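Got some structures for you, see below.
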Structure P
Amino acid sequence: MKEYTLYATMGAGFESVVAKELNNLGYKTSTENGRVFFKGTQEDIVKTNLWLRSADRVKILLKEFKATSFDQLYDEVYSYDWAELLPVDAQFPVKGRSVRSKLHSEPDVQSIVKKAIVDKLTDQYRRRGFLPESGAEYPLDIHIYKDVARLSLDTTGQSLFKRGYRVEHGGAPLKENFAAGLIELTPFDGTHPFIDPMTGSGTIAIEAALKAKNVAPGIWRKFAFDNFDWFDKKLHPELVEKAKAQEKQDHAPILASDIDQSILEIAKVNAHNAGVLQDIKFKQVAVKDFSTDLENGVIIANPPYGKRLKDREAAEKIYEEMGQTLRRLSSFSQYYLTSDPQFEKYFGAKATKKRKFYNGNLRTDYYQYWANKR
């Protein structure tokens with residue numbers, strides 16, 4: 001089978017997490033900001049789209065070249081064998097980004113790339129006039145950084161965070177792949193208890209259950225490659241069946257609690273859609289009243305950030321209550337995501353380690369408190 005240069009994209013700060021996931025799947029990787037590169041066949045395109053928990057997309061790198069003028073950009077794009085990739089009726093939207101490059105106008109970059117592809121396909125298919133663009137979609141991407149252009153084809157389609165289980169949204173939940181990435185940064189593997197004491201719409205607990213059961217996160221959805229006319233149609237269903245055969249049933253307890261019963265009902269709907277409702281014990285309880293006899297596990301929480309002034313005092317009070325209640329659970333590794341730089345002060349303990357992430361456009365810190373195992 002043909003081998004491609006592939007790369008996964010991810011949110012800033014999650015590069016090492018995705019690289020580790022790919023390494024665990026058996027791939028050699030190289031990493032740069034926002035991308036982890038690896039080699040693979042069509043089977044690997046299916047496999048990584050199915051199994052990557054913390055990535056956004058998997059793309060095929062089609063061509064890399066220097067581009068300091070629009071003529072050069074046009075010629076390099078035109079020289080690619082587009083008929084091998086795109087059927088005559090293909091829809092091929094072009095997204096473009098340019099950073100610290102001479103060709104800085106992104107709309108112009110996109111339109112030049114689109115024109116070059118149209119001209120090449122018109123010549124290759126001996127067409128007159130417009131191409132119909134009425135068939136399957138082949139999402140293309142042009143990215144120019146320091147005058148080096150990369151042309152790629154997106155094999156994923158809608159971002160990998162769209163697992164398909166989260167129908168109801170409670171407030172502003174974490175994206176599924178963000179939650180999964182936070183879990184990947186802990187020792188959690190399903191053999192020790194897991195607690196989310198402020199579960200909201202349940203995303204963190206659900207992602208923990210999927211990991212504990214070894215459920216492929218992309219198992220319910222379709223991908224862009226499903227519509228590529230040159231892609232082996234047998235691979236996706238075959239690898240879904242293989243993934244299902246690898247699922248596990250037994251795991252340590254997973255607890256998810258929240259003060260708000262109405263949002264817990266939303267979390268239960270999402271857990272049901274993900275097939276893990278029976279794997280998570282949901283309970284309505286305020287964090288200040290939380291208690292457990294479990295030991296030697298992992299706690300992850302995404303408490304309120306208190307970005308608005310009137311919410312800040314309430315958020316800080318919650319951080320104090322978290323400290324009073326959860327610090328006692330010293331056999332648990334504890335991880336808290338918040339944008340409040342004063343979190344440690346109110347929680348009452350300095351973190352073992354901190355990591356910076358952006359939740360959307362919001363700068364957050366991931367406060368990590370390592371356990372004293374009993």
Structure Q
Amino acid sequence: MSEPSATGSAPGPSEPAGSPSASPAARPRFTEIAQLDRPVAMAVRPDDSTLYVAEQSGRLRAVADGEVAARPVVDLSEEVSQGNEQGLLGVAFHPDGDFLYLNWTDRDGHTHITEWAFDGRRASGRRDVLTQRQPYANHNGGQLAFGPDGYLYIALGDGGSGGDPQGNGQDLGTWLGKILRIDPRGRPYTVPEDNPFVGKKGAKPEIWSYGLRNPWRFTFDRRTGDMWIGDVGQNAWEEVDFEPAGEGGRNYGWNLREGRHPFQGNAPKGRTTDPVIEYPLGEGGNCSVIAGYVYRGTRLPGLSGRFLYGDFCAGWIRSTPADRPGEGDKIGDVRQLSSFGQDHDGELYALSLEGPLYRLEAAP
């Protein structure tokens with residue numbers, strides 16, 4: 001194990017009045033436990049202590065006790081596109097543990113959600129579950145996660161360019177700019193009957209939530225089932241959206257709004273959902289919000305019940321009470337923060353595009 005190269009630091013902007021600040025004990029040490037090639041996502045498999053890390057360059061790696069297995073679990077490096085927001089972008093394991101899923105873009109830039117049977121040693125039986133043509137190279141989303149309901153949630157950006165020129169965020173006739181919800185074990189998948197747009201004329205039944213620009217990362221609170229969505233902004237605002245467990249069908253406003261602010265046109269009154277956190281793009285080097293998790297582990301009691309998130313360019317990580325979210329307290333820095341991970345015990349990890357995988361630990 002190498003020495004940590006990212007450390008906790010002094011508090012940043014404070015919570016709104018009445019919200020508790022994180023105690024000094026809540027500012028963890030970021031301990032580097034592995035080095036990878038552009039790590040962007042992490043997942044764990046049921047009854048398996050291995051950490052599975054997706055490298056943007058196309059390989060899914062197994063990390064056990066700080067050792068990166070020499071042989072990739074899956075190698076798509078000859079198939080993925082290599083643009084700034086392309087490549088291998090997301091990984092998830094079925095709750096039964098028998099199947100793994102990857103979100104990646106092919107050489108033409110189009111999105112694939114692909115399944116493999118997996119027994120802990122060998123991935124086999126590859127099949128595409130879902131594909132989406134991408135009109136531009138950016139805003140591909142990338143997150144995959146199984147919700148507490150056992151269904152697979154898939155994040156897709158608005159298709160790219162700038163300002164959503166095709167109006168995809170508000171168009172229920174496309175998957176772009178949405179979070180989808182499916183059962184991937186169908187032929188090729190099935191749509192849950194209680195999805196909010198099932199049976200609605202002109203709407204794709206796979207859609208769970210919409211009005212998103214580039215939801216690079218979303219997570220579920222393992223205790224409550226609530227969803228936290230980090231949606232990367234356009235010109236002025238980065239945002240984090242909150243969705244109570246099971247309450248799909250929400251419109252998060254893009255491209256009518258950016259954060260809480262008008263962007264193009266007028267958002268229908270009462271028809272869009274405000275973010276619970278927003279912060280200015282560009283200030284202090286801010287460029288892209290990275291949503292993390294609500295901490296439910298035991299090693300860092302000062303962070304219990306607090307939501308963690310960060311910014312890719314600025315590198316800061318903040319925590320805020322999940323029941324009263326605000327801008328939060330700065331608890332550390334990770335250069336080129338690309339994602340967060342969570343293990344079976346609810347302990348958290350931070351990934352850097354520069355290569356390190358960090359585990360959050362109690363400071364000495």
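Each reported figure results from applying straightforward, stated rules to the coordinates on display, with no laboratory input. Small disclaimer: the values here were computed from a predicted structure and weren't measured. Cβ atoms are built from the backbone, for glycine too; each structure is taken alone.
Numbers at a glance
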item	result
helix-only ellipticity at 222 nm (-39500 (n - 2.57) for each DSSP H run of 4 or more, over all residues; to 500) from the coordinates reads -9500; which among P, Q	P
Given 15.4, 46 for Rg and Dmax of the Cα atoms in Å, for residues 30-173 alone, calculated: source structure among P, Q	Q
Entry that produces 14 once relative contact order in percent (Cα under 8 Å, 6 or more apart) is calculated, selected from P, Q	P
Structure from which 30, 20, 13 was derived, Cα extents along the principal axes in Å, for residues 238-277 alone, options P, Q	Q
Given 2.5 for distance in nm of label points 7 Å out along Cα→Cβ at positions 94 and 110, calculated: source structure among P, Q	Q
Source structure (of P, Q) for Rg and Dmax of the Cα atoms in Å, computed value 23.2, 75	P
For 0.95 (FRET efficiency 1/(1 + (r/R0)^6) of positions 86 and 206 (r between Cβ atoms, R0 = 35 Å, to 0.05), calculated) the corresponding structure among P, Q	Q
